[in-house]
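FYI, it's all coordinate maths here, none of it is from the lab. Predicted, not measured: the structure shown is a model, and the values here were computed from it. Cβ atoms are built from the backbone, for glycine too; each structure is taken alone.
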Structure 1
Amino acid sequence: MTGRAISMSSLASQLGLTKGTLTSTIKSLIKNGYLARARSDSDDRIVNISLAQPGKAMLHKIHLEMLAIFVKICREITEDERRKLLDSQQVILDTYSKVETRLANRTKLG
């Protein structure tokens with residue numbers, strides 16, 4: 001979930017959870033101000049979830065912390081190990097992108 005809204009059904013599907021399982025977690029994140037909830041403009045039955053400003057700030061903080069950890073790891077390994085690590089990260093990113101595209105296409109169709 002980035003800056004765009006996603007329906008509860010789509011989010012549950014992407015996470016491999018039921019809407020019921022996801023609901024309590026989402027309610028807690030909304031209550032704590034990390035997520036925003038809104039009905040779809042086109043269909044009142046659909047509930048969309050998006051990151052609220054505190055959620056975006058938290059995501060940014062997490063990204064910075066992950067980057068700092070990655071930098072520390074890279075300082076401790078050899079150049080060859082760094083190259084292998086970066087290559088493996090690229091495989092993960094490429095695969096994630098393909099999966100995300102398939103899910104987005106499935107959401108548009110269904």
Structure 2
Amino acid sequence: MALPKRGRVFFASMAIVECKGRYFFAKRRDNSLWNFPGGSVKYGEKGARAISREIFEEAGIRKGPSEYEFLFAQETIVPKMDLHVVFLVYHLELLNEPKIRLNGESTEFG
């Protein structure tokens with residue numbers, strides 16, 4: 001996920017993906033940290049569309065924007081980077097175990 005120029009507001013979407021009581025996390029290739037899958041919201045793109053696109057790109061899970069339930073927005077200001085980040089957090093419940101297809105941004109998805 002590329003960060004914007006300094007002094008900008010950056011919107012990102014992330015999803016809590018759940019299947020039969022299990023929650024899915026992605027292990028990032030660039031820093032080896034586990035996190036909820038997601039990514040940046042492009043200009044003119046709605047948050048639910050962004051998370052639908054990101055989940056498909058990162059894990060091969062194809063679900064339409066209407067299948068994601070918006071939970072909340074979380075703001076973070078990072079003074080050292082002169083950056084204001086707004087995270088749009090969604091929930092996706094899967095009825096069946098998905099077949100995961102990684103795109104290279106993550107080394108594991110589990």
Legend entry - Of the structures 1, 2, the one that -23500 was derived from, the read-out being helix-only ellipticity at 222 nm (-39500 (n - 2.57) for each DSSP H run of 4 or more, over all residues; to 500): 1
Inset, instruction - Could you figure out which one of 1, 2 the value 3.5 for distance in nm of label points 7 Å out along Cα→Cβ at positions 40 and 96 was computed from? - result: 2
Legend entry - For 1.00 (FRET efficiency 1/(1 + (r/R0)^6) of positions 48 and 64 (r between Cβ atoms, R0 = 30 Å, to 0.05), calculated) the corresponding structure among 1, 2: 2
Legend entry - Source structure (of 1, 2) for P(r) over Cα pairs in 10 Å bins from 0, in percent, computed value 12, 32, 31, 18, 6, 1: 1
Inset, instruction - Assign the value 1.00, calculated as FRET efficiency 1/(1 + (r/R0)^6) of positions 24 and 88 (r between Cβ atoms, R0 = 41 Å, to 0.05), to the correct structure from 1, 2. - result: 2
Inset, instruction - Output the label of whichever structure in 1, 2 has the greatest value of relative contact order in percent (Cα under 8 Å, 6 or more apart). - result: 2
